[in-house]
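A short reminder: the numbers here are calculations on the coordinates, not readings from a lab. The structure displayed is predicted, hence computed values, not measured ones. Cβ atoms are built from the backbone, for glycine too; each structure is taken alone.
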Structure I
Amino acid sequence: MNLKEQLELIPKDFPESSRVWIYQSNRPFQPKEKIEIKEQLEHFYLQWNVHGAEIKGWAGILFDHFIVFIADDSAISISGCSIDSSVKVLKSIERQYNVQLFDRMTITLLVKDSIQMLPFSQLQYALEKEYITSHTLVFNNLIDKLIHLRTDWLVPLKDSWIKSHVQIQ
């Protein structure tokens, strides 16, 4: 599936200003795992709340690698406790499926229509050996708003936050 098809999986009834959190897995989820994890995520977001007030939320798996949470914070401010509750779900998924979801030093790229993951420390080498280029698409997991998920999640390396950390020829 391409980016547009993946983003079609996100419900349309959220304001573009909704908060977003993206967690990447160190490996793709298998079909059976995806079914089980989606059930856990749905169970969580249907009960997600801030001090007893219900949060309009959604969570799902995109590109078989990413768990994405969305929360409409237009009516209620999302607090530390409600974010902590989502992290508890993620920690449970890590234990159950032997995956890492909090490794921010691994960069996910789209290379020849295939998802590839590289340690941040190897990006310069990959550029020098032309395994990747300035035009290689990078998943920007630092975005925090739904509008940016739709428009700026997958960007060329030369337009990403990474450009200031590598030398691009």
Structure II
Amino acid sequence: MDYPMAYFITFSCYGTWLHGDEAGSVDRDHNLPGTPLLAADPSRVAAERRRMTQPAYALDAPRRRVVLQTLEEVCQQRGWDLLAAHVRARHVHVVVQAPTAPERVMNDFKSYASRNLNRNGFDTPDRKRWARHGSTRYLWDEKSVQNAVHYVLYEQGEPMEVYDPNRDREGAAP
């Protein structure tokens, strides 16, 4: 199989980004750059809330740090190249080079992050933390990779927990 240069992976926290939300959301038909977001649909949001079996999950600062550290650890253990990551309160963006399917990459990130959150005493193992799937975009050329990295690092609003290989932990360029 030919693998792309990188993947742009996004996954949301459980119950925080419901389809039809007025803030905008995407589904399988609305997740490509330049395509419109789903229209606001209060009845769809209400139906999704009724299906939830636990309260929505958000990442506070200590949890975001654990998730970011986990992303770095998984990449190091697997030999994947982490190009950028931004762990937000409601979702996680990652640009990564990996010679495997993006679904496996995303599943590894989610499962190891959940395990580390459990180990750090934040939640119980039965806590739902992540939406069922996420977005796995294939980046086939350097321009697409650069655009995804820029979006993750600089277009998410106030930085939360960010991995930028061109900056040290205090935010200064090396």
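Kindly point out which one of I, II the value 0.10 was derived from, the read-out being FRET efficiency 1/(1 + (r/R0)^6) of positions 129 and 145 (r between Cβ atoms, R0 = 25 Å, to 0.05). Before the final figure, lay out the partial values.
Details: I: 0.10; II: 0.35.
Derived from the structure labelled I.
Taking helix-only ellipticity at 222 nm (-39500 (n - 2.57) for each DSSP H run of 4 or more, over all residues; to 500) from the coordinates of each of I, II, which one would give -9000?
Details: I: -9000; II: -11000.
Here the read-out was taken from I.
Tell me which of I, II gives 21.8 when you compute mean count of other Cβ atoms within 10 Å over residues 65-72. Don't jump to the answer; show the numbers that get you there.
Details: I: 21.8; II: 19.0.
Answer for the origin of the read-out: I.
Just checking, which of I, II has the largest value of distance in nm of label points 7 Å out along Cα→Cβ at positions 89 and 153?
Working: I: 1.6; II: 2.5.
Between I, II, the highest calculated value is found for II.
Looking at structures I, II, which one was Rg/Rh (Cα atoms, Kirkwood Rh), for residues 41-104 alone calculated from, given that it came out as 1.11?
Numbers: I: 0.97; II: 1.11.
It was calculated from structure II.
Work out which structure the value 48, 40, 35 belongs to, where Cα extents along the principal axes in Å was derived from one of I, II. It would help to have the intermediate numbers written out before the result.
On the way: I: 53, 32, 28; II: 48, 40, 35.
Working through the options, I get structure II.
Assuming 24 is relative contact order in percent (Cα under 8 Å, 6 or more apart) as calculated from a single structure, say which of I, II it is. List each step's numbers first, then the result.
Numbers: I: 24; II: 34.
Clearly, the read-out refers to I.
One of I, II was used to compute distance in nm of label points 7 Å out along Cα→Cβ at positions 17 and 161, and the answer was 2.2. Which one was it? Don't jump to the answer; show the numbers that get you there.
Values: I: 2.2; II: 1.7.
Only structure I yields this read-out.
From I, II, which structure was mean count of other Cβ atoms within 10 Å over residues 49-56 = 13.2 calculated on? Numbers along the way, then the final one.
Numbers: I: 13.2; II: 10.1.
Source structure for this number: I.
Out of I, II, which structure matches 1.3 when distance in nm of label points 7 Å out along Cα→Cβ at positions 57 and 81 is calculated?
Working: I: 1.3; II: 3.1.
Structure I accounts for this read-out.
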